[in-house]
Each structure stands twice: as structure tokens, then as C-alpha cells.
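Listed after this line are the structures, all set down as C-alpha cells.
Every read-out reported here was derived from the displayed coordinates using simple, explicitly stated rules and does not represent laboratory data. Please read all numbers here as calculations on a predicted model, not as lab measurements. Cβ atoms are built from the backbone, for glycine too; each structure is taken alone.
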Structure I
Amino acid sequence: MTPFTAEFIGTLFMILLGNGVVANVVLKGTKGHGSGWIVITTAWALAVFVGVTIAGSVSGAHLNPAVTIGLAVAGKFPWGSVPSYVAAQMSGAMLGAFLVWLFHRDHFAITEDEGTKLACFSTSPAIRKASSNLISEMTGTFVLVFVIFHFADPNITLHTDTHAKIGLGSVGAIPVTFLVWVIGLSLGGTTGYAINPARDLGPRIMHALLPIKGNSDWRYAWIPVLGPIAGAAIAGILYMALTH
């Protein structure tokens, strides 16, 4: 796989499983209907685990334009590669959202509430207040990116002539899984913790394109895009200030 393909497929799986659990919980007639916030946050964390496992060894598994931009701000990722990563993340998120709709189409058909159906694609605030909502998305993404900067690779030296490959393999995706889980549980209740522009904007575009009745809430759409980008940039600037 190329980095573009890895980001595309990793983001696709993340959205398929992450938005898939939302659909399972909120749409009428599913086996998981009404199972609640703990189910959503847990499955979203595990969805991130799946995406990171797929893409990690090839692209670094950003799966999130805010992460990509935050790493670039901190000098840990080349700015010239940012557009291709963001394009892969956005297109993967859109296809993942389409598959969520395709998989649950019978349940979308029997669910009357338009806001409930939109929730299977994109986020919305519990209390609609732009300044507070923006701060929520900035804060959640700041925590995400700042902690990612502190994830450490294994540092093992072998005094031997034997070539050994040492690492955690797929288990290395567990730290980001727990990080996304705790952000959802602790900071996710105000806006639904997009903390990822592609995760919100890509599916929102797909919602507008698919034959689903209801407003895609474009008046709110800028917040889960600009908030995460700003939070990630602040995290990158602070990390550089503390480590240089």
C-alpha cells in the first residue's frame, strides 16, 4: 500500500465502524437500539484501533486532518504531504459513511426523525452555542494531538550481531484507542467529539448527497472543521515550545 491508500482504507474502516455504532444505537429497529453513550464511545475507540492497525505501518495512521496538520506544525510531518493525506482521509470518510447508510438502509427508512438520521453521519451540539461548541472541539482535539506527541516507540538496544525486529505490532494501536475512548467519555458530551474534520465533513457531504430527508446542518459544519484544526495547531505549537 501507498500512504494515500493506507490513509484512505484506514479512515474508511474507522468511519464504517464508528458511525456504524451510532446507527446501531439510534436508528429504529436495530438490535442495539437505545444501548447508549458507553456503547458508542467504546465502539468508536475500537474503530480507531482498527483504522490505526490497518494504516499504521504504512502512513503512520493519521486518519484525521487535524492530526496531520498538528504534526506538520510541530515539524514532525512534511507540509508538502498534507494535501494528499487530507484528500485520502476525506474520501475514505465519505465512502465509509456511504457504507453505513447502505448497511442500515432499512433502518433509515423506518426512522422518522431527521436529526437522528443525521447523527449517523456527523456531529451536533447538545447545547447550540458557537463559542462553547468551538472551545469543546478545540479542547478535545488539543488533548488528542498533544498526547499523541508523547506516545513513545520501543527503545531497545541489543548487544548482538543478530538482526532482530522488535515492536508491539498491532498492539501498538492500543494507546490511541484508550485516548479516543477517554476523550469521548470525558469531553464528548457537549458536541459529540468530532475531533476530526474528515470524520464530520466527509459524512456530512455524503448525507447531503444520499436520498435521505433532512437538513445536513451546514450552519454548524464549520465548527467540527475549524475547531479541531485550531486545537491541533495549538498542541503542535505548545509541544515545540516545551521540547525545544
Structure II
Amino acid sequence: MASTHLKHNATGYAGALVCEAEGLERLASALDEAGVNDVGVPHVYRVNETELEITAIRSSGASDRAREVLGEGLARMHGLRQKAYGWGRDNYIGLSPQPNRWCDNWGAFFVRDRLGYQVSRIRDSAQRERFKRVLDEHGSVLTEWLNAHCDHPSLLHGDLWNGNVLYDTDGPWLIDPAVYCGDREADIAMTQMFGGFGEAFYRAYDAHYPRTPVYSVKREVYNLYHYLNHYNLFGSGYLGGCEAGFAAIEAIGRGEA
């Protein structure tokens, strides 16, 4: 057996590691189905509520070639048409619950189960009500706009920032997913939230599955989910990102996007 890494559950949620294991296994099977054999996903050896034993990865620096491999691999995985939007069970995004359901309406799922849920968790009542009003006022237009610019459900990693991709001498590895099915550009948007994945990644992704012409607006909307989550977890340092996301929603509501 390859060397393994034992991860302990420090989230406070009994099901967190089981959901993580399910996500890893689903990513691995989707990459295999897409014919991608050079993007790694740790193998799950065992999992319970307290421990997850997976493949150990000896991390090294990322080369442009490794970033190209990741970009092409994700594009090919995103190209697989899934049966619906959402997921069959609730799971977790970092240290927060992530509610799920199956839905044939992407915009409705994202507005209610992603943005609406995070807004409902805001402790500051004035801030919560202000953001809720934006969703109430513009949510139906946003729903239609998102649906108009989403090709089909894709399997998403769901938490695709720099810290959740590792590189070793064999190439890139995906770790710590928060999987569900949605607009592929939600994954790509998050890659740019904390610095980006490098030009080689985006060039390779676009060569195999070009981003839509409205991607720059979608990026603000999709990353709003993560900014809200970080605001709820870590405080006001992420409020500016939330404001930018709601400003993008208001522009969509006014027909300016």
C-alpha cells in the first residue's frame, strides 16, 4: 500500500469526513469517466466520523506544465453532463454546512441554497436584512440570468482555491472537495478568489472548454457565496467581497449585465 495520511475531524460536524470521502471518490470516478488520468485524487482507504485515511502526497512546486494538465483535466471533467443541479445529501464547505437537494433549475438552486442560506447565517441583523432585500428584489431576474448562461450541470469540486490543489512530481492533485453539480464556471471563479492559478491553467482550460462571454460578471456572483461564507466564519475582512457580489447582482437586476 502507498504511504497514507491520516486526517482527523476538527470541524465539529460528525459527518464531515464521510462527506469529504464521498467527494473524493466522486471526483476520481468523474475524472476517470472523462479520460483524465494525469490529475490525481487521493484514494480513500478508510473513513469514519473521526478519521479519514487517504493517499499521502509529497507536495512540491507547481510548474506551468502541471497547471496546464490541471486546466485541461478540469475542462474535460466539467464537460461531462450530470443528471441535475445540486447533490443528494447535505455536505460541508470548509467549516460550514452546505445544504443540498436535486434541482432542475440552476439559478433557483444557487440563489436559494447557496446565497440565501449564507445570508440567513449572518449574525448582524441589519446586514442580514440589507443583503436579503437585494436577493428578494433581484433574485428572480438573477435566477433567469444564471439559467440563460449555464450550459448544463457539471460536477464541481466546490472549494477550488489554491490550498486545495497540491502538486508533486507526477502532477496536480485535488483535495478537500465540497462537491455538488452546478455551473462549471463557479469552480473557475473560485480559482481566482485568492490569487489565481496562473495563466497556463486558464489558457489550457479555455482551449478545451472556453469560458462564457459573461464570465467576469458570473465570477463576482459565484464568489459571493464564498465571501459570505468567509464573512460568517471570519468576520468583516470579507465584507468588501460580499458588497462587490451584491453590486453585481443589482447590476444584473437593472439589466446592465
Structure III
Amino acid sequence: MRRVVFNQKGGVGKSTITCNLAAIAAHQGQRTLVVDLDRQGNSSRYLLGDAADETTPGAAEFFETTLKFSVRAPKTADFIVQTPWENLHLMPASPVLDELHGKLESRYKIYKLRDALVELEGDYDAVWIDTPPALNFYTRSALIAAQSCLIPFDCDDFSRRALYSLLESVKEIQADHNAALVVEGIVVNQFQPRASLPQRTVQELIAEGLPVRQPYLSASVKIKESHEMSRPMIHLDPRHKLTQEFVALYETLD
């Protein structure tokens, strides 16, 4: 299964959700790949730590090869590295993705990621794609390459307003490029059950018939420690409440 974690709004937990669900998949024995398409490289740093600064080649180099014709083009696997966690591999990001964006868009390389991931189908049971906080070439490439889309959601009015636009963008991709793409669910992040606004906002989404996933992911300072140590929650503290929420969420996925 190829999944994309997508939201045009920044700071909603795309990288955190991508890496933690992917780490759980790998921990349970699934051969798992994370593709980091965000030039900030948060997923890359989360999974590799300081080694992310020196890791090449990766996503940028992969896309760069699509701009050149070569009889002996490198294989997609050449742009993937092993993380410290068993069964978990990564195609890391770098700021060079920004430099390539215009060329890739103008030469319509929008299907290259899909083709590459189809090439890897025999190597991985699960692929998770982290995306930039914008609807650009890389997010469109990811939505075209994926079979399923998860949408992180923070419980505030700005996130709710952005959600409707985001769902329209996904529908456009479905109509024009990827009819098989399914919105697998909205993942409620940083949820505070004792606050009235988050409760009301989530209930309104459910009342509108939107596919809100349960369980909701709790707000916790433990996730900041997880980021700082570059250890997904399943490896940092398997018994923590938030870890168990991630595991329960993963188990709801098809």
C-alpha cells in the first residue's frame, strides 16, 4: 500500500504521523519505505538524526535523473537508505528539491514518482510519503503515486477552513490523474479532550460525514522528546499513551 500524508497547512504533524505510523509498520515486520518530499527534511531528520545532513543521494537526486536521458539510468533503490530501525528505509529530502521544482514542473515529470514506486512494489509492503505544506509539484506527484491519502488535522478554525480546500484539491487529482486514490481518513492531531473547541470541531466534521479516524492523537510533550532524540515513539516509549494511540490508529488502516 502506498500512502501519502498530505495537508497544505504547515505545522499539523505530517512528518510526525508519517514517521510514527511507518515505524510501527516496520516494527510489525512490514518492509517499509518513507519518501520525504519536503525540502525541510523533517522526516529525514526524525529517522536519521544528524546523519540526515550528510545523506545523499535521495529524493532530489532521484528527480534530477528524470530530467536527463540515460541508457543506464540508476535504479530507484539507489536513492534509498537504511534507517537505524529494522525493516524501515528512507528516500531522504534535501533543500535541492526547491532548486529542481520549476524544471520538473515545466517538463511535466509529474508521473515519475508513481512509476518509481510501482518499480519497488516487490521490495516493500508499505510506502509512506511525506509532503511539503503546499499544493505544488511534489505534493501532486505524491497524490498521483499514492493509493491512499491521510489528512492530519489540528482542531482549530484555520485548519477546518483549509480542510475543505484540501479535499477539493484531492478530488481534482482523483478526477484528472488518479481515480483509484482514496481518502482513507482525517487524522486528528494534538487533541485536547477536556477543551470544548476541539471536541466541538471534531463533532462538526463527523456530522458533515467526513471520514474522521479514531483514535485521536493526544497532545503530549513526549513527542517533542521523540523528535529531539530522533526516535519514533514505538522505539522511545512503547507503553506511552500516545504510542498506543499511534498503534491503534495504524491497526484501523486497511
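Starting from the value 0.70: which structure in I, II, III was FRET efficiency 1/(1 + (r/R0)^6) of positions 27 and 235 (r between Cβ atoms, R0 = 35 Å, to 0.05) calculated from? It traces back to II. Quick one: FRET efficiency 1/(1 + (r/R0)^6) of positions 3 and 75 (r between Cβ atoms, R0 = 25 Å, to 0.05) came out at 0.25 when computed from one of I, II, III, so which one is it? Comparing all candidates, it corresponds to II. Looking across I, II, III, the calculation of mean count of other Cβ atoms within 10 Å over residues 11-18 that yields 15.9 traces back to II.
Where is relative contact order in percent (Cα under 8 Å, 6 or more apart) largest, in which of I, II, III?
Max of relative contact order in percent (Cα under 8 Å, 6 or more apart): I.
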